[in-house]
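Where a number appears in this text, it was derived from the coordinates with a stated rule and is not lab data. On a predicted model such as this, the values are computed, not experimentally measured, just so you know. Cβ atoms are built from the backbone, for glycine too; each structure is taken alone.
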Structure 1
Amino acid sequence: MVTPSLVLFYVVGALTLGGALGVVMTRNIVYAAFALLASLIGVAGIFLLAFAEFLALVQVLIYGGAIVIVILFALMLTRIEDFEHLTDHRQWPIAAIVAIAVFGIFAATIVTTTVRTTEREGISFEALGDSLFTQWAVPFEVASLVLLVALIGSVVLVRSTGGRD
């Protein structure tokens, strides 16, 4: 029986997979960043279908917004001369074989696993906030520091070594 939530699941699943394919198949890095944004929005749609509104919001704001913007800023700060002589990697056949093997393992797992169906329900924002600010505050701060160090590192790497700064 086709339900509206099943149709929405297929739509956001197609958006997620299409964006992921766009990331790995495009040759233009800016288009890959926008395809990553489409894929992350699709993942947020899957979170909404699973009644995880907070995760969907975080997915759009943090990953869809901040991470894609950081990627685009890193691209703008990178000297294009460093990438003029890049060619395809010689080990792509090995990577393709590993990717096909991982896909086969995932497909076999999906086919052989039974799905339990239960009533879906969301968690209250009060309980989620209490858990985040008591048990998970330090990991969030560590993640923000790692992102800050990565951004500062990218700025330091692209600074010119001679002349005016």
Structure 2
Amino acid sequence: MDAQERMTLCGTEYAVLRLLGKGKGGYSYLVERGGQPFVLKQIHHEPCDYYTFGDKLQSELRDYARLREIGVPMPEMLAVDEAQERILKQYISGDTVDVLVAENRLPDWCIPQMEALCERLYAANTNIDYYPTNFVPLDGTLYYIDYECNDYMAQWDFQHWGIQYWRKP
């Protein structure tokens, strides 16, 4: 999409600024309306070799509710357009953890904060996608900018899988 393109959500038009990323479930775009930035996620139905989905939009909504109940810091879900399979989220500004790790700029408090979050997640029998592109540290809080979560499995928890991507090789 070029910067002049527009997308609608619930009848409201947003200017597309750029593609933020593509995940297993959709494309996330930085959009703006009235000078305010947002993230607009468009669900896609492209195959994923290592993950099985049911209804991706309903999964996002369920996962968001589950993570809010656990108290995971994440962008607020602002609107849902079920017909177009689009979600509007609060934009959390800043570099993702993968960029910060690559540039040796990851704040010292991020890993201890993630470990404290894991205690709450594991107590709720939940894992999130610990890959560092899914996290943005901002003003002393580590935000999980995705909504994906699954039932807990040790092989996919932070200590056994995620931590390896949070340290520079």
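To test your reading of the models, identify which of 1, 2 gives 1, 7, 9, 13, 16, 16, 15, 10, 6, 4, 2, 1, 0, 0 for P(r) over Cα pairs in 5 Å bins from 0, in percent when calculated. Only structure 1 yields this read-out.
Comparing FRET efficiency 1/(1 + (r/R0)^6) of positions 106 and 122 (r between Cβ atoms, R0 = 25 Å, to 0.05) across structures 1, 2, the highest figure is found for 2.
Consider the structures 1, 2: one of them gives -22500 for helix-only ellipticity at 222 nm (-39500 (n - 2.57) for each DSSP H run of 4 or more, over all residues; to 500) as calculated from the coordinates. Say which. Value -22500 for helix-only ellipticity at 222 nm (-39500 (n - 2.57) for each DSSP H run of 4 or more, over all residues; to 500) corresponds to 1 out of 1, 2.
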